[in-house]
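Read-outs: derived from the displayed coordinates by stated rules, not from any lab. Everything quoted here is computed from the prediction, not taken from an experiment. Cβ atoms are built from the backbone, for glycine too; each structure is taken alone.
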Structure P
Amino acid sequence: MAQNVAPPIANLRDIEEIERLSLEQRGMPDSTFELIRQSAERHPHKRAMTFLLQGDAEETPHELSYAQLLARVTQAANAFHHLGVRPGKAVSFLLPNLPQTHFTIWGGEAAGVVNAINPMLEPEHIAELVRAADSNVLVTLAPFPGTDLWDKVAGLREQLPELEAIVTVDLANLLPEPQRSAIKAQRGALSEGVLDFDELLDRFPADHLQSGRVIAPDDVASYFHTGGTTGTPKLAPHSHRNEVAMAMILAYAINLGEGDNTLCGLPLFHVNGVMVTGLAPFYAGAEILIATPQGYRNTRLIQNFWKVIERYRVSFFSGVPTIYAGLLQVPSEGHDLSSLRYALCGAAPMPVELIRQFEAKTGLKLIEGYGLTEATCGSCGNPAHGERRPGSVGMRMPYVQVKVAVLDEQGRYLRDAADDEIGNLCVRGVTVFKGYLQASKNQDIWVDGDWFNTGDLGRMDADGYIWLTGRSKDLIIRGGHNIDPQMIEEALHRHPAVAMAAAVGKPDDKVGELPVAYVQLKPGASASEAELLEHAAGQVPERAAVPKDVWIIEAIPVTAVGKTFKPALRFDATRRVLEDVLGAIAPGVKVEVVNDDRHGQVAEIRVPGLDAAVQAKLEARLAGYSVKFRLMA
């Protein structure tokens, strides 16, 4: 069936016009495998994927057509089936961004379930995710200079007897001779029982699924880990219907066509990389440019970014605020960027000043969006062909329902919010999952029937534009007054020396919390903490929100996909406060704030020469703080 293209979106009326036809009427494929098969049938010889190993515009790329993509995905599905993967059983992958990562994802979904794992996690957490997903096959990297994935997996093999097969992707296969042979000779043979990915796939047919499986839309396709990197695993299952619908919706929202080339720099263990710069372009018959295994973490790619855009005629890419802050430091003058239609920003709110600076520097239209793993990927976006309201995450995407709900103190639904009234952002629709794999994680995640409570706070204006006001736990609560950290961050981003800013609350024994801010300076820029504090005082419109401290640090901590990791900053703020107030009582006191399953966080306070008298003084001084603590000698 020919692809049914939707008109460009400028406003809510356009979204409603698209929705006059159901996704089924628009020819929605039953599975991700069928989606790729249909695209390969439409244009088998068109380029589907280009891969850059180094990140240089001049390097010779690896290229695959849609026919080759389908063939390799089919072979992967057959190989995984041979290894025992079935519907309900998972193949886990621990890989950087590679063509083989795509073969693993879509082949794994055709054979059973694919389980995406962040390669940067610690080995113990990786093992927990493999077990939680009921995986019997793991795909990872073979030993290769400069990588540590094989070392992580090798150390886990005894802990994971349920793994029936370990399959390794060999980066040496991507190198020219004689480098390829030299690395393989130096490494020696793979461990016993470990299979080579490319050699394994070559053994299986490329023209049909040997399993004979007929994939149903509601079959589980994938598990994606969400909820941070501490505590017990929380896996969000996506059905084939979730993923195919998401691909179609994103293609409509971004207005993707066969002539587009999308640069993939975000990791393929995360829904943004997999959907926005993966399945959505595959649905549209577009091309994806896999910009190195490390993606945006590759400094060479960032240095050559505009050269790469120019050579490969990239039409759009997706990033997060930290990426755009970094790209501001890379000269774009003298490069032909006329192929670029726009860039997308998701995963974290984009400071308005950063948007202004980036667009002024590049002439590029930056589109803010919003999404979450539990809703497969994107739920909202500023219309590329309509009014963009900087600071908002736009309006709902087609076939996605979004509302703001007012909840009581116990998290129970009271009513829908009025226009511009802050409440909890809730979503439902064809892309929303049916609950976490672990039933214990599903308590209180639904409100007002089948609306998923995202946990994000926001408001919706009269035109349907949605404005995030912070994560409920990210709010700074000063004496019962809620302070939006974004207000402080926006003000600091207007200082010419600031690359990134993040505001959190520090403990206070009088008002509970006081606002503070952490700042990462632009390379080569200089500013004092006092100067930044004075700047914030003049720019933050709300007196209670003016930060009490501004601390300059080398780098704002971020998650694997570039989101600001505020728990680390809150812990550091607590440490600073407690060491300061307790130091007068017990010189040399050291504080470490750690995660705690019961209390969320606990301050472990080590006191040289701790005795009963000092302990009593310390406990009295700490009485005014709402921080859980342990005193230790």
Structure Q
Amino acid sequence: MTHSPEQWRALATQLRADSIRCTTAAGSGHPTSSMSAADLMAVLLADHLHYDFNDPHNLRNDRLIFSKGHAAPLLYAMFKAAGAITDEELMSLRKFGSRLEGHPVPLLPYVDVATGSLGQGLPAAVGIAFSAKYLDKLPLKVWVLLGDSEMAEGSNYEALQIGSHYQLNNIIAILDMNRLGQRGPTMLQWHGEVYAERVRAFGWHAILVDGHDVEAIHRAYSEAESADRPTMIIAKTLKGAGVSFLADKEGWHGRALPAADAERALAELGNPKGDIRVQVQSHRPGEPAPLGEPKPFQPPQYEIGSLVATREAYGDALRALGVAKPQVVALDGEVGNSTFSEKFMKAYPERFFEVYIAEQQLVSAAVGLQVMKKVPFASTFAAFFTRAYDQIRMAAISRANINLVGSHAGVSIGEDGPSQMGLEDLAMMRAICGSTVLYPSCAVTAAHLTAQMATRAGINYMRTTREKTPVIYGPNESFPIGGCKVLRASANDVACVIGAGITLHEALKAYEILKAEGLSVRVIDLYSVKPIDATTLRQAAAECQNRIVVAEDHWPQGGLGDAVLDVFSAPDVSCPKMKRLAVTEMPGSGKPQELLDAAGISAPFIAEAVRSLMR
């Protein structure tokens, strides 16, 4: 039964009061940003959200994302009103050890994705909507509360275009147009028709509404739920609404009310008791569409000595994973014929999403898909993941499980030049909390690592090579994450040479050069950059006269060399003599071998680095 306008208003008043109370207790937070959207959220919680708080991960639940994550006090007040958290926990907002952090994170099971860095919520909703509409075939809605300031973020417009392209009518965005940003008025202030024109231009349905008229809000939600396209509700609101000395007043953003002001504000709100509880509607009807039965993974087979690019082996393995693991979903940034994700696309078109040249949306969609218990693999050129670095770090804060694969890494890509050369990807991916960073040198390695990524938690990144390289491992080799491979070794090794990807093959050539001179070196394939096999590397240094050469197709900062140095940074570990070969000057166009030579990371330079350590 639909609640009455009086009930909606009473709930909104409680949500405002609780937003003030918890932020005042914390001494920080965003009460006024919460108060502007209180009417919008009261109507949603009471009569339109379908969500089983006792089973928050049920695929049939609607999803609610606070893209304006600084309005977290409002979200937590909603959870209290739904009986999901207690008032005592609400008052723990922002305190050390509390689940109620300053911006929402999935420490709370009712929060699907971390927000707070603006422009994250709508793109993540696209991934959830992909799964619900095209894979699970469920009627759920994805509700996204947006702030008007964040409508300056380009990631939102990537989401608008992809949401329209895929006709994601299960997304309902709610724009809290309260006019005031952090330091003053927003770009468009209350010009709601401009927002409407923009979203309509992208193919969305737009509804303008008074964000404090609860009956109008109810009608807007009902209209949006039956729309044949994604909808944005543009709601004109007052920041700090409900309290006269806060409403539409500058200078209150991100400020908790001092105790005396909080007391005045609560009195103006009528000192609500805070005892309203809402029986939220249960999840939507229906059952998820079956995905198929899992089967054993059958890795692609390659002959030793054949030339196969690791990027192509990734495509082969991804296609094989499609059989083995029906939850695997692939996404690409319109370069699937280069990353070879097109092999999966051709085999499983229903589980492939082309995101086009929208890398922020690419990563965010992967985050949304894993919310719906899918195993996403997102691929593009390694260089282009730099556009989505904020999305990647926020994915880590979301405790998301996503797999990213970057091809065309390093100068070895050749003639395309530096705009296409991923030369900083290892550094940026190593810096992500809890990440796994992999760099196969052989097609067999790439295939086995791809399979392991599908079952590994966290942010997994694999760097692949454009050039075809010799297959050096047989089909029965194993490649545990956190390991490495010792390819050449003897009791007389004068140094250890460490490479990965293209430089491993240069290291093997250097081995032959030095062998002809009567010098023996150890060669290590560092296919797992993070976690790294510290035990084997320390042993190699001890057995190779404490001499190490690291060669990498990457800038020197943050790549293989730094990863190896970290192994020897402990106080009780002696640091070997080390030569680090990396790309140190801006490369240009040229043949791959010319560029490796010009960067000083090819076989002759590796051999000379070994000799220099012996002088």
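Looking at mean count of other Cβ atoms within 10 Å over residues 188-195 for structures P, Q, the greatest value goes to Q. Mean count of other Cβ atoms within 10 Å over residues 460-467 was computed and gave 26.4; which structure, P, Q, did it come from? Comparing all candidates, it corresponds to Q.
Tell me which structure, out of P, Q, gives 3, 15, 25, 26, 19, 9, 3, 0, 0 once P(r) over Cα pairs in 10 Å bins from 0, in percent is calculated. Mind showing how you got there, number by number?
Working: P: 3, 15, 25, 26, 19, 9, 3, 0, 0; Q: 3, 17, 24, 20, 16, 12, 7, 2, 0, 0.
The correct label is P.
Which one of P, Q has mean count of other Cβ atoms within 10 Å over residues 116-123, as calculated from the coordinates, equal to 26.0? Source structure for this number: Q. Of the structures labelled P, Q, which one yields -8500 when helix-only ellipticity at 222 nm (-39500 (n - 2.57) for each DSSP H run of 4 or more, over all residues; to 500) is computed from its coordinates? The value was obtained from structure P. Structures compared: P, Q; top value of mean count of other Cβ atoms within 10 Å over residues 68-75, i.e. the largest, recorded for Q. Starting from the value 4.6: which structure in P, Q was distance in nm of label points 7 Å out along Cα→Cβ at positions 180 and 564 calculated from? Derived from P, not from the others.
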